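Quick heads-up: structures coming right below.
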Structure 1
Amino acid sequence: MTMTLRYANITVNDVDESLPFYRDALGLEVRNDVASGGHRWLTLASPDQPELEIVLSEPHAGRSAADGDAMQELLTKGVLPNIVFATADVDAAFERVRASGAEVLQEPIDQPWGPRDCAFRDPSGNMVRISASAASAS
């Protein structure tokens, strides 16, 4: 049996506000723009990994009011799980994302546990790390 990851979800305060970060700064392509039940979400994917789509949605999209409120509280605190992208050139990716105006959390460094990486906050406060791909780390 073959099993692969199809979607990864990122909760954001505002899909439109987050789109330039994920599309323009990170270079992801918009695949779907869906409106349903008064909410909207986008799916984006890397041209280098088209089978995996990132879903950007607001806290209340597809959730009960109570669950949406809980997600909003976690998002506001900045404690939702981070997401890590991999690239062959961390330094070039860092400069591209920094030039977009994204909040820098960590400039590129060689981590004691292995890869070179850097970190940013997206417009909603989610931590986004960019790490050297396995091929470039060796």
Structure 2
Amino acid sequence: MTNPTIALAQCFVAVHDHDLAIPFYRDVLGLEVRNDVGFENMRWVTVGSPDQPDVDIVLEPPLADPNAAEADKRAMDGLLAKGLLRAVNFTTADVDATFERIRSAGAEVLQEPVDQPYGVRDCAFRDPSGNMLRFNQKRA
């Protein structure tokens, strides 16, 4: 018996304000908005690369539980504000051009492009909610 293929379908990124997150992911990063609907008293927003139609990034509240206690919601909001919840790594064909485009849009720079010892050139930013986003390019 052969093992079935496993592929990534969705990953989740916490955002404190969908109305700030959507323009960043759509207009600055160039991802397409695939869904923006209400779901269980929350907002279900998915974005993704046109080059990866089967992979969605879900932009969700920091604590995606409508029944969560207020103290838990505040704790998750605090972790998000510090950039401690999640990170997303993207690949790009030109990390330097990607860096300049995102920086010129006003995103917070965490790391300018640098050659890493593990075979990539990468840079890093924070999204409007504080999540770390890394962009890397394989070195030849």
Among 1, 2, structure where distance in nm of label points 7 Å out along Cα→Cβ at positions 76 and 116 as derived comes to 4.0: 1
message: I have 0.15 for FRET efficiency 1/(1 + (r/R0)^6) of positions 4 and 20 (r between Cβ atoms, R0 = 30 Å, to 0.05), calculated from one of the structures 1, 2. Which structure is it?
response: 2
Parent structure of the calculated result 16.1, given that mean count of other Cβ atoms within 10 Å over residues 52-59 is the read-out and 1, 2 the choices: 2
field: Which entry (1, 2) yields the derived value 1.6 for distance in nm of label points 7 Å out along Cα→Cβ at positions 36 and 124
entry: 1
message: To test your reading of the models, identify which of 1, 2 gives 46, 38, 28 for Cα extents along the principal axes in Å when calculated.
response: 1
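Every number here is computed from the coordinates shown, using simple stated rules; none is lab data. Nothing here was measured: the structure is a model prediction, and the numbers come from that model. Cβ atoms are built from the backbone, for glycine too; each structure is taken alone.
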